[in-house]
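What follows is a group of structures, each given as structure tokens.
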Structure P
Amino acid sequence: MAHIVELSDDTFTRLQKLAIPLVDTVETVIIEGCKLLEERRAIGQATVPTQLPEAGPRQFSAASPPNLTHTKVLSIKLEGTPLSHATWNGLLYEIIRRAKSRLQNADDARRLIIVNFVPGKKDDEGYRFIPEVGLSVQGQDSNAAWRGASHIAQQIGLRVEAEFVWRTKNGAEFPGVTGRLSI
């Protein structure tokens, strides 16, 4: 027996955004959503945190951020200027570039840079050479990159705004939620 269900325009628009054109129907999108909810409940996650699109990004503490695993960076601003390479590691590398004047010797670098780095050029084992400062810095996961970048930003007084979204994946802290971290 088929049921007739009325959906608000907002809900229907959300379903359309999730649908694969020429493949999905409203019912197939709902079925996929039900499967995800059932899987979450089966692994002990009773509810899926949601955020209304018009609510804007959720502000989190920069000093004690949530788990950033499975996030995609949407935008980053340093001192109000958008960063062209908006990734967690891109933020870390740019902040290290901006800290150049504070890196007069190896001890200064060790105090300021809390992620793995080596003097000179190293391009294996995930290291990236930053010629402006003469150091190679190892790439980090999202959590370590934010920790490293925010540590330096706080030490040198650099204003940072990062907006990101959690992908809808197992292990994501807030699947589908958009967040903001500010220093």
Structure Q
Amino acid sequence: MNYDSTRISVLSAGMAALTSIGAYLIIPIGPVPIVLQNLFVLLTGLLLPPASAAGTMFLYLVLGAIGIPVFAGGTGGIAHFFGPTGGYLLSYLPAATIISLIASRKHEGLRVVLALLTGAGCIYLVGITWLILLSGMSLGQSLSVGLLPFLPGDLVKIAAAYFIGKSLKPQIHRFIARVE
């Protein structure tokens, strides 16, 4: 399918903006806060083609790295990549891309759920690995501060992404399809 590059750029910028807004909605519970931005990472993967999903998350990460306050709690700066949330931030690019790759072939129920679970798993895998390497925490400690407190909320975010994506995907594809 051919896509209109201007329209897909607008959608990509919009998803990067929504991810940024989601970073402002936080619940601080330890070294890694509960945030809404990962909901928008999931949606980016569901709604955009793989290259655009990757580009959207790259844009988001670059904006934060150069100091624009798009990270948790309205912060920014490259130092965030070297802190306890760095792995989670860095995981957004592969997570959105993987979700898009899995879900873009056929947007059917089980495939979309698999895509979302795989993307969330990617976020956890990279984030927890980063916590272990950065802090010297044991695997058990990292799981207790970087996974367990987030599971209930992330299951809700996965369900929300599924239903939002299911309703928006047809409109998004009509919007970005190139009319020739």
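Taken together, the values in this text are just the output of simple stated rules run on the coordinates, not laboratory data. Keep in mind it's a predicted model, so treat the numbers as computed, not measured. Cβ atoms are built from the backbone, for glycine too; each structure is taken alone.
Brief remarks on what is shown
- Highest-scoring label, criterion being FRET efficiency 1/(1 + (r/R0)^6) of positions 26 and 170 (r between Cβ atoms, R0 = 35 Å, to 0.05), among P, Q: P
- Ranking P, Q by mean projected area of the Cα convex hull in nm², the structure that comes out highest: P
- If distance in nm of label points 7 Å out along Cα→Cβ at positions 66 and 154 is computed and equals 3.0, the structure in P, Q: Q
- For helix-only ellipticity at 222 nm (-39500 (n - 2.57) for each DSSP H run of 4 or more, over all residues; to 500) computed as -23500, the structure of P, Q it came from: Q
- Identity of the structure behind 0.20 (criterion: FRET efficiency 1/(1 + (r/R0)^6) of positions 10 and 130 (r between Cβ atoms, R0 = 35 Å, to 0.05), calculated), options P, Q: P
- Answer label among P, Q for the case where Cα extents along the principal axes in Å, for residues 74-145 alone, calculated from the coordinates, equals 32, 27, 20: P
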